[in-house]
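Each in C-alpha cells, the structures are laid out below.
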Structure 1
Amino acid sequence: MIVTMEEKGSYLIKEEQEIHIPAHKVHPVDTTAAGDSYIAAFAVGVSKGMNEEKAAKFASKVSAIVVTREGAQPSLPTLEEVRQFQ
C-alpha cells in the first residue's frame, strides 16, 4: 500500500515493513496531478524492473516536478527531466 502525504512525503507499507519516502523540497505552484503522477510513476518504475522502494523514490521525484508547474498534462516531466532532478 502507498500513502501519499503531500509535503510530508509518502509511505510504502509492505507486509512487515513501512518505508518513509521523504518529499523533495520544492516551491509548489499547482498541485493538480501530483497524486496521479506519483501513482503512474510508481507503476512505470515497477514495470521497468525497479523494486518498490526505488519506484516510490522515482515517483516522489516525478510528483515534485509536477507541482512546480501549472496544469495537469503540461506539468508532466520527461524521463530525462526526472533523471536530472536533484
Structure 2
Amino acid sequence: MASRMAFDSDVRALRNCDLLVVVLNGRVIDEGTAFELGVAWALGKTCVAYKDDPRQLLAIGDNPVITQSVKMTFREIEPLKEWAAGGFA
C-alpha cells in the first residue's frame, strides 16, 4: 500500500512539473531517476542533467539513452542555477 502511494505521488509530481533536473553522479544512473527521466521525457517535460562526477560505466560516456533524453548536462551548479533562473531558455 505504501509503495503504491509513493509511486502514485511520484508520477503525479512528474505530470505537474515544468522541469526535471536529474543528478547523474555515480558510475550508473539510479533506477528511480532513470524511471522519472523516462516518464518526464515521454510527457514532453524539459529535462536537464547535473553531473560533476567523472565516473561512468561505458568508455563512450554515460548511457546514450539517458544523455539523449536531456536537453543539456551541466557540469557545475552555478550555470544550472543561472539557466533555471532565466526561465529554462
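We did not get these values from a lab; they are worked out from the coordinates using the rules stated. Since the model is a prediction, treat every value here as computed from it, not as a measurement. Cβ atoms are built from the backbone, for glycine too; each structure is taken alone.
What the table shows:
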quantity: Given 0.75 for FRET efficiency 1/(1 + (r/R0)^6) of positions 54 and 70 (r between Cβ atoms, R0 = 35 Å, to 0.05), calculated: source structure among 1, 2; calculated: 1
quantity: Parent structure of the calculated result 2.8, given that distance in nm of label points 7 Å out along Cα→Cβ at positions 46 and 78 is the read-out and 1, 2 the choices; calculated: 1
quantity: At a computed 0.7 (distance in nm of label points 7 Å out along Cα→Cβ at positions 22 and 62), which of 1, 2; calculated: 2
quantity: With Cα extents along the principal axes in Å derived as 39, 32, 19, matching label from 1, 2; calculated: 2
